[in-house]
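Structures are listed in the sections that come next.
Any read-out appearing in this document is the output of simple, stated calculations on the displayed coordinates, not a laboratory observation. What you see is a predicted model; the values in this text were computed from it and never measured. Cβ atoms are built from the backbone, for glycine too; each structure is taken alone.
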Structure I
Amino acid sequence: MKQKLLLLSFLSILFYSCQFNKGVKKDLNTGLTASYNGFSMDDIFLTDGDRNRLSNNKIVLGTKLLVIATGVNHYVDKNGRVFPGCTIILTDKNKKELLNIHDAFEDMKEGTPSNQAETLQAQLDTGSPMLPGETYHLAVRFFDKNKKENEIVANVDLLVNE
């Protein structure tokens, strides 16, 4: 009986000490879907350039669009600093890449304190070669440069209006 209790206690400690940060979120209004692995996050959503949360996936050509993830945690900390990365890819209906930014945060070479990386945002400035009336696919990947398997991957189809 003592061995069973000891084994059960050990398994409980092992289970609770492991971090199982994995999940999926979907915004039913905009169609934005996001999966996260390694990181934890509270929310992810689309906003306009003024940071007003969008209620659909229709955007006006010539405006800014942001993908914002909040409550992002579980970075690998190096000397009190974390190193987030961000890939942004925009494709047209034929899957032709119109934009491919390998790391929008590449200038952040010295990292940032972890509390300043709890909110991540990717920005898309809409315009040429995008056309009104067309649909485009936006893919954003936030990642930890010190542990690349820690990631948040977001996807949304955007309908462009004039």
Structure II
Amino acid sequence: MAKAYLETSFFSACVTTRTDVYSLSWRGRSLSWLKTQAPHHELHLSAEVIAELSVPTYPNRDAALSLTAGIKMLALNDEVETLGQMLIEQQVMPGPLKGDALHVAVAAYYGMEYLLSWNVKHLANPNKRIHLARVLMSVGRAVPVIVTPDVLWEE
């Protein structure tokens, strides 16, 4: 069973009430993935996901947080933060040390095979894969495959 880290945008997509074409598509594909594909994976998230979803003004906060119930929590620690800071310093991820940099650092530190995200600008961006791989491999960390949910699909 492959280990997958679910980043904040995955949960956000599941509960969005936006009606534009992209949002409707992402919501449908995310909910379908959760129903049909999640059982094929060992799911994980971190305190950073919970912190982002817990902001009082976060849209559909309670519904998003309810989807995190029962998913294994990966701890943030000094090593994760150091790895995240290195990703920022090497210009793989934008600063400050929160959000994207921490999501990737957690996934790499704990050996996640996949990181699911709808954030195609900074995370699921194919143009960043080589740079990310070089940086993570230089410190002996495995490189999670960062994909949108519709790519991580088993028949």
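Kindly point out which one of I, II the value -3500 was derived from, the read-out being helix-only ellipticity at 222 nm (-39500 (n - 2.57) for each DSSP H run of 4 or more, over all residues; to 500). Could the numbers behind the result be given before it?
Numbers: I: -3500; II: -13500.
Answer by label: I.
Going by percent of Cα pairs over 16 Å apart, for residues 26-73 alone, which of structures I, II comes out largest?
Details: I: 41; II: 46.
Result for percent of Cα pairs over 16 Å apart, for residues 26-73 alone over I, II: largest is II.
Which of the displayed structures (I, II) returns the greatest value of FRET efficiency 1/(1 + (r/R0)^6) of positions 34 and 82 (r between Cβ atoms, R0 = 25 Å, to 0.05) on calculation?
On the way: I: 0.80; II: 0.20.
Top value of FRET efficiency 1/(1 + (r/R0)^6) of positions 34 and 82 (r between Cβ atoms, R0 = 25 Å, to 0.05) goes to structure I.
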Quiz item: Comparing distance in nm of label points 7 Å out along Cα→Cβ at positions 66 and 90 across I, II, which is largest?
Solution: II
Quiz item: A value of 15.6 was derived for Kirkwood radius over Cα pairs in Å; which structure in I, II was it taken from?
Solution: II
